[in-house]
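Scrolling down, you'll hit the structures one after another.
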Structure 1
Amino acid sequence: MTSTRSPDAPMLDGEEPLRFEPPGRGSWLLLADHFPDPVTPEYARTWIPTMSAANATLASRYGIPLAGIEGASVHGYLYLRPVPLVGSNARAMPPAALLRLGARLHPKLRACRSAAERALRDRPWLAVVDDWERTVRPAWIARNVALQHTDLAAATPDELAEHLLACRQAWYDGYVVHFEYHGSDQLPVAAYLVRGEQLGLGRHELLDALTGWSPASVGHDETLRTLRAAVATAVGDGAPPRTLDEIRSLGEEAAEALDDHLERYGWRMVTSYDLEGRALIELPELVVARITDTGSTSDPTEARAASDEVARRLRAKVSIEDRAEFDRLLGDARATYGLRDDNGAIVGAWPVGLTRRAYLEAGRRLHESGRLLRAEHVFELLAEEVAELLRGGHDDAPGPTLRPDAVAERAERRRAAAAAQAPLALGRPMELPDASVLPAAMALLTQAQVLLAEDTGLTSSDRAAADDRTDVSGSGIGSGSVEGIARVALDPAVALAEIEPGEVLVARSTNPAWNAVLPLVAGLVVEEGGALSHAAIISRELGLPAVIGASAATTVIRTGDRVMVDAATGTARVTDRR
């Protein structure tokens, strides 16, 4: 057992320091890029089964020698474990020699080989993208909008309880879709990168050939364009509006355009995946900044033209016999490149935001009625528990079994867990064999899966200590460098209020909500994600030198420090401590 609790971490009376033990056999990896802190109980309950179930078909769908990926919560921290298709449960995959032999002899691995060959031949991800655009996406937008139109203030306790459970079900269903899409929204891009490097092409240029092909990442949206146009027309040469009320006062056209935009984007989560984060509508200054900052979004036509030129240069470096394969891989990568950010926002961030909206209303009521000591304690409850407390407000209903002090104790326990430093890995160290020993199709898709794990830091069990350090490292985006004053921010609204043009932004991660901030900065350093993350995509779009996946960056670098960001080496170094 390993104790990683900080010496000053709070504990409840009589408790021992937190100890982190593997939740089962095998190698368990902390999903630190998404969840650096303990998640709410409802989030853990939703994420674990949806992620695990969706990844149970990796072998049959894509020919990757895994039976799936299992999730678990340890003191609220989310861990996952690669489950081998054959061999010991203690390893992510069988040893290389067994893989080489098994691919020819073992029934499961032979079937896996056939599945990989079929996937590369039939390219099922193209049908997934087409179905998303034509059918799934419009249906989910309609479902979310219908839930959002519920008047929570006017709802009875029973109606609010039912609405909360409906939102939570939408969240669950949306996560099923999101995780099932992971093979289609990531593997083709990763396979393109792996094979491109095998053909002698550079990673940076391969990624530059994708610029402009993820519209959702850079904020291209018709409702926002319409709103910006309406505001610009109404304002003319006058001062831009500073509040949402001022935008509404510009006239009916601007007011309607604002309502349309907020209906589509307002309740999407932007500061966290979890319920305790904030949705865009809770950050009005950020909404206004996105509307009035008309220069933050690049022209997709121009961006794609530039990426086409990169693609022509890359193609010229590829031998004639490999060009058809390169063209196919690039085409598939471009077709799927934007799927992750687009579907994640609609089937993930939006339903979670709607669930948060219902939780907030429930928390307010339960606190006012004395059923919770604090309104925010509602996030310590599962959706059914919140519904029970709401329904317990009836005179003829049985009294709720959850006492306010018991819920408060849950909050204290999670706060204590947040003060601990959870290890990046639990259990036996993961051993990844050389996938190149596999048959060609199976090897390519397996190497692509490994690249995705490496891209988000899941293959590392080393946590960089922040004490006395002046540098961090990760994946560099671009080839240039920049030196400037650091601005550390964990929230896009805070960053927008405090950032000075030309500063270097240091954050845990970014999403499209940060797009109003990023055009102001000279460089970017983020702790989470990799070359395929939003931070990497938007940095390439804006031409920002960036370092992605720089562990402990928000601790090592402090606001006011002078910092050098070197994209070529993937390092950020404090040159003058504040």
Structure 2
Amino acid sequence: MIGVAARADEEGAAREFFELFKTPWEFYQENATYEVIIDTVGETALSCNAGTIIVFSSDITPFDDKKRCIINKGEQTLLSTPEGEELPLFGKLLCFDEAEHPLLYTEEDRRIAGYARRNGTSSLLRVGYDLFQEVRHVLTLWQEKKFSRFPTLDLHIFLLRNWILKSGVPVIEIPPKPPGFAFIVCLTHDVDFYAIRKHFLDHTFWGFLYRGWFMTLMDFLRGRVPLDRAIANWMAVLLLPFVYLGLVRDYWIQFHRYRAIEKDLYATFFVVPFKNRTGIGFAGAGRRATRYDIDDIESEIPPLLSSGFEIAVHGIDSWCDPDRGRLEREKVSRVTGQEETGLRVHWLCLNELSFHCFEKSGYSYDSSLGYNDAAGFRGGTAQAFRPLGVEKLLELPLNIQDTALFYPDRMNLDEEKARDVVDDLVKTVRKTGGVLTVNWHHRSLAPERLWGKFYLDLLNLLKEEKPWFATARQAVHWFQKRRSVKFGTVTTSSSGLTLNVSVKGNRNGPDLLLRVHMPENDGEKDFFRMACGRSRCVEISFSGSGELTLSLTTRQTS
């Protein structure tokens, strides 16, 4: 059991952190016994008796020699471990003049930002940043795109787990992935446009002609577009009059192709509830208004639902007005016949009050937290999480968006560089667990984008990783089930472990996984000779409440 001594203003961030790091813990109680104590107050652990004490503070504490402390300015920086792991830091940092067993360094000047030493019979880990203030920063202010490749909260979990293991203490956790799967994938499609016939002599019409003819020619001459795709775009421009006459199928109606391509991969379509609405706060931004709404595609809905796909809201005003958000949700629910509905806001509009608006509007989840001009982890985690201050709503972060990868005014990548970005994100989520959420816009298979081949290659890459492909709602339900787990009494012996768990979440979908990390120290019991957090893992899957028994004699190294 981990005892957490935190300041009152850190309790919300601490609770959410330990929903992401699903392990037995509680706020520190004076008369309780703990194997590990995490102290962010800076002095609570002075009177504690625990095998491992981890003190997180950017202030000088009674554990410190003032003469050896270096106070740094509160500026964004990167930290690194002796093993090469990197961690972004957003708040204040206290560095230390020297230490025999460093845990962290500043990347810029290699100053020590954390170290380990003996403290009587305990292992003391002294870390110079404020853990839960870092967590709160990422969950409320999110990450700038220069840090987009870092799942920062998951990295905090990774480091904390390793430090506990290196101190010789086993770690019990429920990892953020179902048993038998590497991670979770959510394929999603924003339906910003339905049919090009709905656009005549407007900015979308002229944009299609410009990109389909002139920009295609420029990209072909630069070697960014192959000849067959260039010809397809030029032919689409030439045939456009016949599309308006109804003699050629509309290029932008692509629901049937997604059903054929994705089959049993169960994507989520975010559809606009009301057409011709720019939205509150967008006076003069007419391009945000759409020329279709869910009524125009009502005939497309039943085949998608019967095939296992999900229909959710692509909201216009949900991000800033709960009453309008409720109307948007109710409009889509009436057409789909499904009361529970999720949301992604058109243009990914968010502010500090948006999550409260979503919850008041009755949405079960949101998936708007992503970058319009980058790929990665804007929310600092690959997990579905609960924004601070809301009660039920979960946020399913968005990681990969086609327009962010390829648009000239965004990342402007060619396909080879875009594959490198995607590969890195897949490797990261494979390591941390969680969800990789992809947004491939409904019209992106069609001229003038023609990003279908890249999308097929992406699907093949993901299939090789053997993830669980889930709709956004299914993924959120699974995380709700994981978050509902409560740990009971843990009993250990030389050969096994018995643990009581209770689960209140929906039992549909894959089981949960209980994992026990057993420290490996090659016969050495000293923290400072441990082999870099190596552990052998014992795992068992479960779906409901009860007593779980694991044999700890099985060896599985990770």
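What follows is calculated from the coordinates using simple rules that are stated; it is not laboratory data. Values in this document were obtained by computation on a predicted structure and should not be read as measured data. Cβ atoms are built from the backbone, for glycine too; each structure is taken alone.
Of the structures 1, 2, report the one carrying the highest value of relative contact order in percent (Cα under 8 Å, 6 or more apart). Intermediate values should be presented prior to the final figure.
On the way: 1: 19; 2: 16.
Going through 1, 2 one by one, relative contact order in percent (Cα under 8 Å, 6 or more apart) peaks for structure 1.
Once mean count of other Cβ atoms within 10 Å over residues 44-51 is computed for every structure in 1, 2, the highest value turns out to be that of 1.
Out of 1, 2, which has the highest value for FRET efficiency 1/(1 + (r/R0)^6) of positions 196 and 316 (r between Cβ atoms, R0 = 25 Å, to 0.05)?
Values: 1: 1.00; 2: 0.75.
Top value of FRET efficiency 1/(1 + (r/R0)^6) of positions 196 and 316 (r between Cβ atoms, R0 = 25 Å, to 0.05), among 1, 2, belongs to structure 1.
One of 1, 2 was used to calculate mean count of other Cβ atoms within 10 Å over residues 124-131, giving 24.1; which? Going through each structure in turn, the value belongs to 2. Structures 1, 2 were shown, and helix-only ellipticity at 222 nm (-39500 (n - 2.57) for each DSSP H run of 4 or more, over all residues; to 500) at -14000 was computed from 1.
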